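Below: a set of structures, written as structure tokens.
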Structure P
Amino acid sequence: MNKVYIIKIGGHVLDDEPSLKKFLTDFAHIKAPKILVHGGGKLATRIGDQLGIQSHYVKGRRITDEQTLDLVTMVYGGLVNKQLVAQLQALQCNAIGVTGADGNLIRATKREVKGTDYGFVGDITPESVHSTFLYFLLKQNVVPVFAPLTHASGTMLNTNADTIASVLAIALSKHFEIRLLYCFEKAGVLRNVQDENSVISTLTKATYEKLLSENIFHDGILPKLENAFNAIQAGVKEVVIGEHKHLIANLGYETKGTLILP
């Protein structure tokens with residue numbers, strides 16, 4: 001168990017059945033211990049619209065009022081999570097669906113209001129992770145599938161999936177060689193969001209801050225980049241952002257996508 005993969009999946013991949021099937025098949029065939037973290041924001045927005053619950057975002061992060069908290073708990077912790085677990089079980093991958101509340105795996109603190117009131121949103125740190133229980137699950141060849149939900153004081157809290165993946169990676173990097181992969185529908189971090197061929201192959205913190213000041217990044221990529229740099233600077237062995245069908249299918253081979261460097 002020297003090497004552990006932590007893979008976050010989101011974006012259009014979750015909504016596209018052929019893409020999701022390909023991803024889950026490739027994920028199930030990874031021989032090393034692994035953890036899957038999933039989003040589901042687009043589906044939550046779609047179901048919210050049907051229920052008359054409007055979505056609001058600030059810099060790519062969802063505002064979570066009481067109605068929205070019920071919505072994301074149902075969609076993330078129920079519908080999306082259990083569908084993924086069922087499909088992985090069909091692929092002989094012994095997955096177990098969890099939120100941060102299950103087994104006290106990730107404790108959180110409700111985000112303080114500082115300018116923007118994000119509502120029922122949980123902030124987490126590597127110390128929030130119940131690493132011992134997570135190690136036990138991995139040791140038993142169980143594959144945890146994390147919904148983007150944590151808990152505090154008896155309340156579920158919405159927590160960004162990119163942040164959960166980063167915090168899990170940092171917490172476990174003290175014991176394992178962690179490969180953190182952010183998988184979505186793009187080939188990597190794009191210099192021009194309209195140009196699929198403008199992938200930035202390597203990205204350092206200094207270059208990121210320069211490009212950020214030039215406003216080239218769209219809001220949706222910002223949480224990934226912020227969490228990717230937090231992870232690489234905290235000792236995670238490798239962090240890559242890119243297209244799922246290249247990252248997962250080519251594990252151990254040529255790195256595709258955007259490699260994050262300190």
Structure Q
Amino acid sequence: MGRSSMSEGEQELTCDDLFDGALRIWQRRKGYRFGLDSLLLATGLDEVDEESTVVELGAGQGAVSLAIAHLYGPARVVAVERQSGLSALLKRNAAENEASSVTVVEGDLREHREILEPHSADLVVANPPFFRAGDRRPPEDSERAAARHELFGTVADFVVAAAYVLKQRGRLEMILPPLRLFDAVKAAEGTGDLVPESLRFVHSRKGEDAYLVVCRFRRGGAPDLRIRPPLYVYEGATTDYTEEVARRLLRRGR
């Protein structure tokens with residue numbers, strides 16, 4: 001259920017419930033808004049527990065970071081966001097959801113050496129911009145444009161920042177359009193540290209091409225790659241979620 005208010009510089013906000021109301025996320029009605037891709041990233045993790053440190057690069061208004069804090073209860077979640085308007089919303093959402101384990105870092109991930117601790121994270125998550133600069137015309141809204149187009153950081157920049165902050169054997173999980181998969185793999189190879197570990201392709205329905213891929217890289221991992229079973233979002237020709245997606249969107253925390 002969504003609610004509306006006027007604030008944040010007199011821009012209309014909506015409040016959206018996640019996990020059957022367990023989380024409430026404020027976001028701009030006409031700015032960047034998180035989507036199902038963010039929730040698929042946040043709800044498909046493993047190897048996260050109360051001793052883990054998680055870093056999200058490009059955290060937006062905080063849907064992924066707050067979902068991770070709620071679902072897995074890691075000791076610390078560091079949410080990095082460059083845009084000041086989104087960072088303000090992220091701080092509000094963390095406070096209203098009483099997410100004391102979430103720390104907001106307002107800064108540019110390309111300056112990771114100045115804003116992040118090296119080799120401090122067990123897991124890095126990222127939902128980087130889908131489109132290369134110049135591939136298509138960005139939206140007029142600057143917030144949405146920067147979140148979806150590589151105006152202030154490429155897929156490679158996300159991967160390099162992740163390699164810097166990850167511990168040995170730590171993991172990077174990214175969700176991308178298949179078109180950007182080779183960019184991510186090439187960037188990981190360039191770090192000399194990150195090895196592709198698994199891929200899972202996401203399809204709207206059976207019989208349709210994949211439109212997203214969830215990539216896992218491991219720092220210091222073995223040179224082996226697992227192709228996981230596909231994830232289907234909708235059941236047949238309907239708009240009903242498949243059992244897995246519905247279950248993940250209704251999950252409760254630990």
Structure R
Amino acid sequence: MTGHSAIIGFFMFLLGAITGSFTNVLIWRLPRRESIVFPGSHCPVCGKPIKFYDNIPILSYIILGGKCRNCGTKISPRYIFVEAFMGLAFLATYLGYDVLSYIEAIRMLLVLPIFVAITFIDWEHWVIPDELTIAVAAVGIGTAPLMGGWSNIVNSLIGCALGLLTFFLVSILGKKAFRKDALGEGDIYLIAAVGLLVGWTGVLLTIFISALLGTIGGLAIMLFRKSKKKMDNISTIPFGPFIVVATIIVMAEGDKIISAYLSLFK
């Protein structure tokens with residue numbers, strides 16, 4: 001690790017895995033309108049509290065063979081996937097950002113668990129909890145002054161308004177054209193929150209990339225299903241996950257992408 005400490009890298013992976021464990025709590029409880037604090041970790045089938053030694057990220061799942069110690073119910077592999085993914089994501093964030101860009105790195109670490117929760121919840125339940133959207137907005141407006149002073153706050157507010165207006169118009173026009181909702185209400189609020197996070201140029205790029213990814217994703221599902229009878233639902237695949245991936249791309253590489261695009265006109 002050139003310029004990076006292996007010990008800190010290990011710590012970042014561990015921190016990410018622990019965060020992933022909490023992210024799993026969000027994914028399970030928020031769409032069911034359950035408290036994310038009480039009760040403590042427990043098996044949703046037998047209701048038995050999970051002991052601390054059975055709640056160690058990644059390791060406990062492997063040791064228990066992916067089953068509840070008390071009732072033997074199979075635990076979804078999503079749990080270990082999210083924990084491992086978050087561990088790797090935190091490690092990649094540490095390795096990917098320059099030491100002087102610690103504010104950008106912290107912003108990424110703050111939104112990653114929120115975005116992962118949004119992705120899984122929207123994909124499974126077709127809803128984006130307001131709590132998560134508000135959390136994205138809070139990170140955006142809360143760190144805006146640190147990213148460029150008061151001018152960046154204005155940039156964030158413009159990004160919020162632009163994202164909200166764009167998706168609102170797409171929703172109205174799409175409903176008239178296809179006679180059904182083109183975008184969910186949660187998508188509209190999410191892109192507004194993303195605007196606070198990445199500013200007005202960033203939100204436009206996010207919209208473009210998310211639309212591109214959504215199109216590719218829709219075509220991929222269409223080919224996978226291989227049936228015209230099942231293709232009717234292609235236009236209603238959850239769009240939140242594509243917004244999430246696009247936002248992460250913009251946060252990490254947005255400036256480079258915009259600079260490369262503008263250089264084409266020089």
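For structures P, Q, R, which has the highest computed value of distance in nm of label points 7 Å out along Cα→Cβ at positions 79 and 103? Show your work: numbers first, answer last.
On the way: P: 2.7; Q: 1.5; R: 4.0.
If we compare distance in nm of label points 7 Å out along Cα→Cβ at positions 79 and 103 over P, Q, R, the biggest value is for R.
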A value of 47, 44, 36 was computed for Cα extents along the principal axes in Å; which of P, Q, R is the source structure? P
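All of the numbers you see were taken from the coordinates with simple rules; none came from a lab. Predicted model, so just to flag it, every value in this text is computed and none were measured. Cβ atoms are built from the backbone, for glycine too; each structure is taken alone.
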